[in-house]
Structure I
Amino acid sequence: MAKKTGDKYRAIIEAAVKVIAENGYHNAQVSRIAREAGVADGTIYLYFHNKEDVLISLFQVKMGEFTAAARQELASTADPFERLARLVHLHFTNLEADRNLALVMQIQLRQSDPGIRRGIAEPLREYFHLIEGVINYGVEMKAFRPDLDVRLARQMIFGTMDEVATCWVMSHHPYSLAGLSGQVYQLLARGLTGA
């Protein structure tokens, strides 16, 4: 198997996002992903074992890149509230910037089998750790309530952002997901402070 790097690998990942978003995971054909990527069908199998591996890799790459960028962005401010606001804004702007990716992340990955769920668990855990880091930092800085159950707070933050993003993806009425960042941040901040 070829190393999972390089232009062809990246082209296949990007093509998979588009093809899976347009056709759904179960109807997305490897041959269609290859055609969209501009590679021969067999080239896919130099990088991936099967279509399931393509979906898992897609999530690992995209979620890994987002989490790394978010971690760097959040570290650039010492204000716990600003970290929370940026987290919400980054989550929404990342999805809004690529509707196909949002469809795959919010809809297609939810309909997958246990093998796929296991494959995407680690990058998702890394994102959960990032969110918990924002919460812990806010508690340490005495900005957030000291009695917070960090795991529950993380579930609430992620769950809220996830549901808002899913509603946006499913909506037939165009509106700005990023435009909701402020309202979502305010609701979450109030919950974390008890105000």
Structure II
Amino acid sequence: MSLQGFITNNENALEDLYSDEENHQRADACLNVVAKRIATVLASLKEYPFVRYRGAKGLDATTMTTYRELIPTKLAASVWNCLTKYKQTIEDFPQTETCELLILDRSIDQIAPLIHEWTYDAMCHDLLKMEGNKYTHEVPSKTGDNTEKKEVLLDEEDPIWVELRDVHIADASERLHEKMTNFVSKNKAAQLKQSSK
């Protein structure tokens, strides 16, 4: 999960909202939980968004719509209601819109769940045996007799990770190669290690 995003951590949302067996009470409860979590994140950031959503097609008195078609509308209304309460109760909460919140469903971009990201972050997760943002690798011990395990955290404290995590893997590979070449050219210990190979 990107540190620039968040999840509502609702594992049953897909089933609650889109199962073949429509259960409006369960779906409404799910939407309320999701709305409260989205609103809480926005409130903690002191953001009061202009909420935009894709309305159901032909939403008028003569057209029948399904519950599923109303999900973005219902979620937008629920988020807006939560934010309105926060606006009245949180000190220094913005009184006018400060950003935009877009509520979209999968029909907007049906391909995205089927394709793989081509970022440095995705490549690291594919190639390294990572647990969350941590991976363990083996390095030669100081004596050179055997290896020892080292843990590496890829997080906000790692400037290279922050710089490259969302960069396309081809660009990230080039930048890493440049950084490594530059490092070796300026670091005597790295030069000795390179010459001993």
Structure III
Amino acid sequence: MFPRLTTPGMIAQDFSILFAEPAPKLFETWVPLYADKIIRLAKREGKLALPEEQINLDARGEVALMLLPVMLPPPVYKQGRKLVRASVEESKRFFIDVKPVGTNMVEYLEQAKSSRSCPFVLLLEDGMLCSQAFVVISGKAIETETALAAAVDTCFKSFYVFDINYTNQCLPTWQFYQDVVYELEGTVSPAVKFLKTQIHACN
């Protein structure tokens, strides 16, 4: 389904051909422009799971990445003939699935292949420390060199490179990256627009 999928850097390279200017924006802007503001907003709204003072400087970017599904209301989407609303936990898991170091990758990927059709990030964590981060697409895992930010970047770009719709369960999260970080055109929900306004107003 996805030729050259595991070739290192292939997704980023193909995305850069399509969108040269937006390609590096996550790495250029996430920590200096967005991470601290998202953490402060989460704290203000009671959505920060641990005291802010316990988040060291190096971890702030990763914590902010993982907070987005918590900050954006879970979407309503169609499943068969029914309208269903994802839970916050589902939104988090379909964006970044956190598992302990030592997870059986063969079994995990086999299960993911049959149960998840859209790309997502797999984070192997040792306590609160990111040990390894992967992008999982069609049951294949692509390890990224610089941990979580690179995995999120690659995962986002894979939707464009492979022409796949964003995952329903975490749709607002990917819309946020599209509109706010990469500044690409497309539909965004009112919740994304509101969070964007909050971030720009946050000092």
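Of the structures I, II, III, report the one carrying the highest value of distance in nm of label points 7 Å out along Cα→Cβ at positions 53 and 181.
When distance in nm of label points 7 Å out along Cα→Cβ at positions 53 and 181 is calculated for I, II, III, structure II comes out on top.
Source structure of the calculated read-out (helix-only ellipticity at 222 nm (-39500 (n - 2.57) for each DSSP H run of 4 or more, over all residues; to 500), -14500) within I, II, III: II. Given a value of 7, 21, 25, 20, 12, 9, 4, 1, 0 for P(r) over Cα pairs in 10 Å bins from 0, in percent, point me to the structure among I, II, III it was derived from. Label of the source structure: II.
Coordinate-derived values only; no laboratory data. Keep in mind the model is a prediction, meaning the values are calculated, not measured. Cβ atoms are built from the backbone, for glycine too; each structure is taken alone.
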